[in-house]
Structure 1
Amino acid sequence: MEFTQPLVRGRLLRRLNRFVAEVTVNGGLEQAHVPNTGRLRELLVAGATVYLTPVAGNGRKTAWDLTLVQKDDVLCAIDTRLPAKLLLEPEVARTLDIPAADARLRIEAAYGKHRFDLLVEDDQGRLWVEAKTVSLVVDRRGYFPDAPTQRGTSHVRTLTDLVKAGGRGAVLLMVLRHDAAVVHPNEATDPAFASALRQAAAAGVLVRGIRYRVTLQGVYFDCEVPVEL
């Protein structure tokens, strides 16, 4: 997936709240939208190099989206809206063991009171997919989540019930940086999610990891990575 316009380099001063950061860009002080409600404590540190997408109009309070953060020599995509585009790429279907030519993919599909990130329809029926973006990496180990997620836990439990009833479900952990060799549920931060994910896998929910290479031009499939529960 390529970015639709060039990113602009800036420097992070501070995160004002969950949705807004203060940055310097083009020689001036600006506020940028943070399209990620995670803590991102190891990434959004004062002085970090960031890459911003200019956004104009539509009643916006900020003129920028904070798209990438540089951590040492690693570019990390933090925009949680990116997977909606990445999920439609053929590598996702292959990761989920579905021949891309036979699959019909639909983003944001409703299932009861829930809305899952992806619905795959093929000759075996429907596969409901919940995608999670992984931004926290320590010693080449990725962890999700970096903040407690009741919504994420609820979705995983719903997938478990769905599979137990004869349906098909999957959890896809998408690492939007290139330096993770394996992915884990973050037991220390959210034991409920970690427990729900283990129970889901035991019930037959597919749990897969996929890593992306992030550049200033776009976000590209790199490889599948193991998920250790």
Structure 2
Amino acid sequence: MHLYLIRHAQSTNNALADPAERVCDPPLTALGHRQARRLARFLSGGIERLEESVARGRPPGYRIGRLFCSPMYRSLLTAQYLAKALGLAPEVWVALHEHGGVYLDHGGERGVVGYPGKTRAELLAEFPGFVLPEDVTERGWWFGAREEYGGCCDRAVRVAETLRRWVTGEECLAFVSHAGFLDALLKVLFGTPADRSRFYAHSNTGITCVDLRGDGSVRLEYLNRVDHLPPELVT
């Protein structure tokens, strides 16, 4: 199985100079939309591939057969571009959400407050071709305050176990997810200690490729490639 791990395009929170202005479920910036369009063209073969990929005899495009994304708005918006370019229906997988969940730290007596995220009706209205699981409800999908780091790692373990069950051959899957969760998932896949002193960094729309094999072995093909972006769009 070829697994492409992709961080969402730049969100408005990513671009803030003052973290106090963060929102709980941010959209993409104008630059983020440009990144997502470039990513979509690249994954569908619309931008020249890397020389080494051509040398390995792979055809144009990434041959992605299934596309998954988290239910966070920035991930959904990024996946929307990919869906159109690749002709795929994105499958929302709640477990791919960012570490922490949907929350804001208001400080003072109010403190950390969790928010439900977009409801099922809201998602179906804005993203009609997306496949939604049962845990995206009419009340939303996030029902807590702020997730601890251990909770993120536990989700990564469950996702990794599912992926290992799915390995059958040369299928190609893509995840549109988040920097914190992708770090946790890579730590699980490669047995890196689950602590925060080590981090697999991902730029906005950065692509990591992992090969999962039927014998249980795992191979890192590359980490955080942004070849589809000109320097001025790398964030």
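Have a look at 1, 2 and say which one yields -9000 for helix-only ellipticity at 222 nm (-39500 (n - 2.57) for each DSSP H run of 4 or more, over all residues; to 500), as calculated.
Source structure for this number: 2.
When semi-axes √(5λ) of the Cα gyration tensor in Å, for residues 93-156 alone is computed for each of 1, 2, which one produces 26, 17, 7?
Here the read-out was taken from 1.
When distance in nm of label points 7 Å out along Cα→Cβ at positions 125 and 149 is calculated for each of the structures 1, 2, which structure yields the highest value?
Structure 2 gives the largest value of distance in nm of label points 7 Å out along Cα→Cβ at positions 125 and 149 among 1, 2.
Here distance in nm of label points 7 Å out along Cα→Cβ at positions 13 and 173 was calculated and came to 3.7; which of the structures 1, 2 was it taken from?
Corresponding structure: 1.
For the read-out relative contact order in percent (Cα under 8 Å, 6 or more apart), a value of 16 was computed from one structure; give its label from 1, 2.
1
Of the structures labelled 1, 2, one was used to calculate distance in nm of label points 7 Å out along Cα→Cβ at positions 141 and 213, giving 2.7. Name it. Write down the numbers at each step before the final one.
On the way: 1: 2.7; 2: 3.3.
Derived from the structure labelled 1.
Read-outs: derived from the displayed coordinates by stated rules, not from any lab. These numbers were taken from a predicted model, which means no experiment stands behind them. Cβ atoms are built from the backbone, for glycine too; each structure is taken alone.
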